[in-house]
Structure I
């Protein structure tokens, strides 16, 4: 049996008629850039996140970078980021002219470790970017208290956490702003690229609307208030996302059910560490990531059996050449480095079948048994 890590074709099959009709209307209307449907999707996504402002952008990386600029981060500033995350979390800091300062993570949900964040703060620190990694909300309250004490901006990286909740509140409305990605594989994914920043701050929202469109207002495009960028969500992606948004909670609930089924079937497998939700978190399981000491051998065994297990992420950012100028010599972030050696993502998607999940669980259990016996 072949089991993919995710299956976008299976998802499309459940909404094909809605998607086809939405795209047809855009093609006939020919308003491909900044069409009315873009504004409507912004309003719907803002309401979904429980915030007053949502500003759509060309991709999730731009969402992070332009949000930092709108929050006032620039040259000479430092921004604390987790070292165990996708590269865009730190790239955006460099693009803003600031310096990324890498902090360690915890091994329970792979999110920022508060003690490590405290150690990294200096008089130059301007912001912190907590990542809700793999769809697991970071523990925000202690971080927000620390940020308030030190006068720091908090930018949530919610690229993998659409719909996740922290203490009953959806991520996105917890910090000063939040960045989302609509890359196709995300829980809420476009059929191309796309991003969004949500915020409660009207001034931050206004700055973002100028920054995304060459520094001009939507209705006065040849007068430029600031030096901006070309980062707009196109109308075709907006209508696809509008079709998908009403289905998101149902898809997330299905992911959660499959995650619980994995835990039920894999609990007690020697050498396998499973992800468990924290008491304050309602994860959306963008990825179901386990830890295993002999990860590479396990991954190879699964692949030989037709199971698309993947590694997110095989190396920490502070260990990579791209950031060598930002990292002090000999920097050790041991928990993140351990995570990079041990993590393995198992197939999980809303349309997964019981047979597929059972096959993955049985194959993994058998592989672990053979490796433990050898």
Structure II
């Protein structure tokens, strides 16, 4: 049973915080979806889990794996641009070259973050399957098979049916033309254990294309896009396999689930549509009135709408439920700053840094503290 539901054993043996556990489960679900946006959401969920329980090994390992997935995306994007350079004239070539350099730098930075996260996971639990798998994936990404092999073999011995382990093994030999059949078997194994692991399905499609089996590749890529329509690489591969556009048949509308409402609300808020996002958050709140992520999302909508009072109320309610929720601390700081309450704003910027000193918003929090203290 451990191989199928390891989080249940972790929760029981180590008393993992339930909210942190849910963030890790959501993080892996988003990582499996494999689109650029879903990987970013995965990173966000793993960071939230770490902010709640800094000793949660699976959160550290998941953070490493998600950062590596994003780094791999960036490497592929840079390679695609580099292939187009000979056809570009100035100044487009100069702009493309600068973009390539930027993508490669970010990839290196994300790789470093992944290494640090995996290293910390191994420090916390040297026997952890997820920690060994994450560090093995780091070495796989950096083309260091001798360093990868003992880690992935150890993880394989402990969890022979782990989908993530099979994925790393498949990805490690996918680029070897003499080992493609073996890579296919590994990815098939990963998908048998986790049918929703679209990152394995996409790589399987690429392998079939490399072997000249276009029908099999097309079947896999269409399966990816049916589950994750926004999967950018699968969209590009579909265009390569089937140039005429595919018109999707409209599906019968079903009531949105809580998770779907939350995801759509977040997308609307990130695209500067806070009023529409707030409507969806309110619908989600009707289903789960005490969910801290819903309350935090509502708070950010009010911030975007420049309504400090309801924003403060929403963030405070979220923090009553999840006192270490960094996104709520950051939002509350912004709302207080908007209202002109410098002391309270500084307090919550500092709370964010106390919980997550290396988080994505840490530089912003430090800059705002410095600015407010000078006033």
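In terms of distance in nm of label points 7 Å out along Cα→Cβ at positions 55 and 111, which of structures I, II is highest? Kindly include the intermediate steps, with their values, before the conclusion.
On the way: I: 2.5; II: 3.3.
Going through I, II one by one, distance in nm of label points 7 Å out along Cα→Cβ at positions 55 and 111 peaks for structure II.
Rank structures I, II by mean count of other Cβ atoms within 10 Å over residues 159-166 and report only the one at the top, that is, the highest.
I
Here log10 I(q)/I(0) by the Debye sum over Cα atoms at q = 0.06, 0.11, 0.13, 0.15 Å⁻¹ was calculated and came to -0.26, -0.87, -1.18, -1.43; which of the structures I, II was it taken from?
Among I, II, the structure yielding -0.26, -0.87, -1.18, -1.43 for log10 I(q)/I(0) by the Debye sum over Cα atoms at q = 0.06, 0.11, 0.13, 0.15 Å⁻¹ is II.
Comparing I, II, where is FRET efficiency 1/(1 + (r/R0)^6) of positions 63 and 215 (r between Cβ atoms, R0 = 35 Å, to 0.05) highest?
I
Ranked on Kirkwood radius over Cα pairs in Å, for residues 79-230 alone, which label among I, II comes first with the largest value?
Going through I, II one by one, Kirkwood radius over Cα pairs in Å, for residues 79-230 alone peaks for structure II.
Out of I, II, which structure matches -12500 when helix-only ellipticity at 222 nm (-39500 (n - 2.57) for each DSSP H run of 4 or more, over all residues; to 500) is calculated?
I
Looking just at mean count of other Cβ atoms within 10 Å over residues 343-350, which of the labels I, II belongs to the structure with the highest value? Don't jump to the answer; show the numbers that get you there.
Values: I: 22.8; II: 18.1.
Comparing I, II by mean count of other Cβ atoms within 10 Å over residues 343-350, the maximum is at I.
If you work out relative contact order in percent (Cα under 8 Å, 6 or more apart) for I, II, which one comes out largest?
Values: I: 23; II: 10.
Comparing I, II by relative contact order in percent (Cα under 8 Å, 6 or more apart), the maximum is at I.
Check the numbers for FRET efficiency 1/(1 + (r/R0)^6) of positions 143 and 295 (r between Cβ atoms, R0 = 25 Å, to 0.05) across I, II and tell me which is largest.
I
We did not get these values from a lab; they are worked out from the coordinates using the rules stated. Small disclaimer: the values here were computed from a predicted structure and weren't measured. Cβ atoms are built from the backbone, for glycine too; each structure is taken alone.
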